[in-house]
Structure I
Amino acid sequence: MKKYDVAAYIWPAYTGEEPRTIPFWPEKYGEWQTVKNSKPKANGYFWNRKPLWGYVNEANPAVMEMEIEEAVRHGVNVFIYDWYWFDGRPFLENCLDNGFLKARNRNKMKFYLMWANHSANQWWDIRVSDDPSCDIWDGAVNRANFDIVCDRVIEKYFKQENYYKIDGKPVFMIYDINNLVRGLGGMEETKQALECFRNKVKAAGFPDLDLQMTIWSESALNLSGFDANHVGSTKDFVDILGFNSISHYQFAHFNNMGDDYLNILENVKKEWARIDKDYKVPYYPHVSLGWDNNPRFYGFKPDICYNNTPENVEKAFRMAKDYLDAHPEVHPLVTVNSWNEWTETSYLQPDDLYGYGYLEAIKKVFGAEEE
């Protein structure tokens, strides 16, 4: 029977252990503070989901042992950790380092990194989240910091026994390509930096790097890093910079999410067809479970996905499986948003509304192959 790799993104903020998180979540248990303290809006809207597993510390290896067991039991066999580098040092590594990598059953799961190199805005702190002027950290890095990042992820993560690889090549995703080019100073500089990264990976004993790009909508992008008139598109970045593969992080990046989930899936089908036509590299189909980021704001945000029931999300998983079956040349990987994006209401973890419904939907589509 064919095996599929179902990879769920992890937002590593449900710990409270890292000192730099305390300014955002002073109650010291990470963004669970935002989830737990959600209040009704002025218009009466009330987001009040509750996790069936409780407000657990995901930097605790005992917690992650439980989560790994539940993930694997339902067909999720890869975690993609959002990984951050701000102000010349890592941010939110403790969820991966202290939780997942110290779990006794860690080898039941593979993992890889998505470098979430976007700038940190005001959204993480509900006290200022409605003020767009409150940028906190710039996610762009210069070449010196880029080289430090490369060395760190190779030595600390790529060499882990259960780091996810395709044909022996460690997979590494980059979230914000425009930010990468801006920080490194232009397209040619970025190309050189990525080639250096590949060489470092090969020198560490791997056959190569599988460099994955997070794609959004097909939009004009700044190819030079500074000249606003020198623009191209996302597919130009993929080709020029030598990315090996692409996937999405969220349907919200190319969809109006204030819609019925089944309508959104029709747009997703069109987007996948466009990607097939326009891109030369493999696309790994992506499934988002929904969208509602009202927990992060005092004011009401109307772009709320509705009708995203487990039964309808199962349809999305079947779409992804069908896509992979129709592309046998592509490694059978599907990305999912997400394992635990509670404050964006796109999570697999069980809650008081649907119970284990989303996990059971994955198991129906992908897990049965393994049973």
Structure II
Amino acid sequence: MEHRYRDWMKKVYETALLREDSVSHFNWMYEDGVLLTAMEYAGKLLDDRRDLPFLFSYLDHFITRDGRIPAVEKRPPSLDCINNGKVILAAYQNTGEIRYRKALSYLRSCIETHPRLTNCAGFSHKKIYKDQMWLDGLYMLLPFYAAYTGLWGPDSCFDDIAVQFELITKFAYNPDKGLYYHAYDHSRSMFWADPVTGCSPHFWGRAMGWLAMAAVDTLDFFPKAHPKREAILDVIQKIASGIIRYQSPSGVWYQIPDLPDREGNYKESSCSCMFAYFLKKALQNGYLPDSYSGYAQKAMDGILHEFVTEKEGAVNISNVCLVAGLGPAKKPERDGSFSYYISEPVVNNDNKAFGPLLWALARFSLDEPQTGGSPETI
């Protein structure tokens, strides 16, 4: 059907605009940044800039006139707080307002002082998760870090960005499975960590999705001649060759990707959307060979069949794992076990799926005839 993905993209875009609760105006939440940046990208493709007032209104709740972000200032260091810098960057590029530039500088300063693993360059996920690298954190940090570095330097930071991908592969990649574990504890002291490898017990679909999107999005800003670019391309190739092994016959992926037949496991939409976006973008940018195109197509069509419905002009996406984490000590139930991952609530329309759905549809729409713009970056 001609314009199929573009039509779906437009419907998802308009659904987000019309839902008052699409984003939170009370908490600085990384998933809102995923949706808002997807809306900004889709708005360009559709030549429909209703996303911009929506985006500016969101930022008005968090950024003061002098460029401060109190919601971030009052929180302990967390890579989750960095992701929405991409929203601020979009606002700055569309307006040139100095308060946005100041807010961007503040978030960049947070990177400078963020805790790292003991005697290691890897960023800790949060202050409360000392000595832990999580796949999620690479997405929250690195595309913004790379975008900022590309605009304002210093270029030496590209080495720091690339080494994060090298370290997570060194610490968390399982070559036999072709997958990355959700997290790694450098100290091997956490109750969920393997005492030998430091890794969490299972592979989690959405964590793999965050890493996949981190890699393809970071490359948008990474110098093509940089010697460490190959390290990120290697991660993309590892992820792609791994995830296609676990793609279900319907084209989507399970909450725990490598255990589809285990009782209680379920097809999960957020990771499926992330993988579809990742595969399509990697193909379009030449990071993967054409042999992956069938897997990408199967993924997008499977998502629309398995999870996406339309009612009264609004798009809904089902089967979203609400949240999954590891620890801290006061939450021993978050132990990374299979039973834990399938115990977390499954919801509809959470932005951790709705945003990646829009991102995926936007990428697929690029291969269809269109009349809007043609953005080249994330």
Structure III
Amino acid sequence: MTDWYKIDRQGGDRLTDIRQFLKSVLGLESVSAMLVPRQLPTKDAVMPSLVSRPVLLDDADPLAPAFAVNSAKNISQLTRKGLDANIAAVLRPCEIRAHIELVKLHQSASEPVLIIGMDCLGAFSNRCYQAFLEENEGPASEAFCRARLSGAEPSNTVEISPACRMCEQPIPEGADIILGLYGISLDEGLFLQARTERGKEVLDNIGARGAKAPEQREQVVQSLIKERTEKRDQVFEETAAAVNTIEKLSEYLSGCVNCYNCRVACPACYCRECVFTTDVFDHDPLQYLKWSERKGALKMPTDTIFYHITRLVHMGTACVGCGQCANACPNDIPLTQLFRMVAHRTQAAFDYQAGRSADEPPPLTIFKEEEFDEIVGLGS
């Protein structure tokens, strides 16, 4: 289903119109609460918030280029143990893909969640977002939105995150409702696309009227995907050259302090107990001395390369490229580039794409008789 709807301008700016739309959705009897990025009282932070009163959506800010948390983790918290209510969630494309992966891994549920997907304009890292706010005296979200849609750089001092610069999936596939931005004038009102029967029912119930598909949208989206794909391939080439030996990989990860922030921030890393926080890696003190004597010098903390290699193996089929691993790293290790490169190649080997479809089982969870014949020797 790809029915388009339109809601005319309500006055004010684009963010005001979006907030009014979200209030209409939350006002439906079928929606108990809404998970949405919201400005905190300090006004310099935007975080996912579960809102149950429409009036509090006056602080909702899904256009903000802030991305401190992948909200798929929040949906998992809300639904994993069962939720006897329906909620709406305003998500970026990578958050939707992570949510789909968690559903397939039985860590989240899709039935209680109405997904409102936003065309993604990208976001800054946590540190760069603060710098961006300092540059803008007026509404930062509106300034960012207009700059990105016009092809201009939104900041003179900081760039959007590496994950966003090479993301070739800016359209929120997997949503019930898409709020379109690309190829649409900011002054035309809101263009919304129903992608499921549930989404169509919601748009009908709030009084949105049918509309034609925006004429320029497909061309703009395909041009953007081409540009991002070229950037992605360039990054993969540079990253491969930077880690193609164990010595180079060790240098690449040398800033790791075993804080495990990347593991905690990753939306698809769901193990209740991580082996790296168990006694397995609580080495005897004499072991450190033996290693030091054998090598002459021992980098502390130890096990950092083993930790990241383990995560690469663990997350290779589930990584959605959201960039939260790098965003959470205190020492700015370019983890996104490494994990995306490995995940892309791993998923391609299985003809799989994380978060592409809820009906597509993850690799290694099913048996295929005709798979990798050249490796197992069945074709010889």
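Looking across I, II, III, the calculation of mean count of other Cβ atoms within 10 Å over residues 35-42 that yields 17.4 traces back to III.
Ranked by distance in nm of label points 7 Å out along Cα→Cβ at positions 187 and 243, structures I, II, III are topped by III, which has the highest value. Please state which of the structures I, II, III yields -9000 when helix-only ellipticity at 222 nm (-39500 (n - 2.57) for each DSSP H run of 4 or more, over all residues; to 500) is computed from it. For helix-only ellipticity at 222 nm (-39500 (n - 2.57) for each DSSP H run of 4 or more, over all residues; to 500), the value -9000 is produced by structure I.
Taken together, the values in this text are just the output of simple stated rules run on the coordinates, not laboratory data. Small disclaimer: the values here were computed from a predicted structure and weren't measured. Cβ atoms are built from the backbone, for glycine too; each structure is taken alone.
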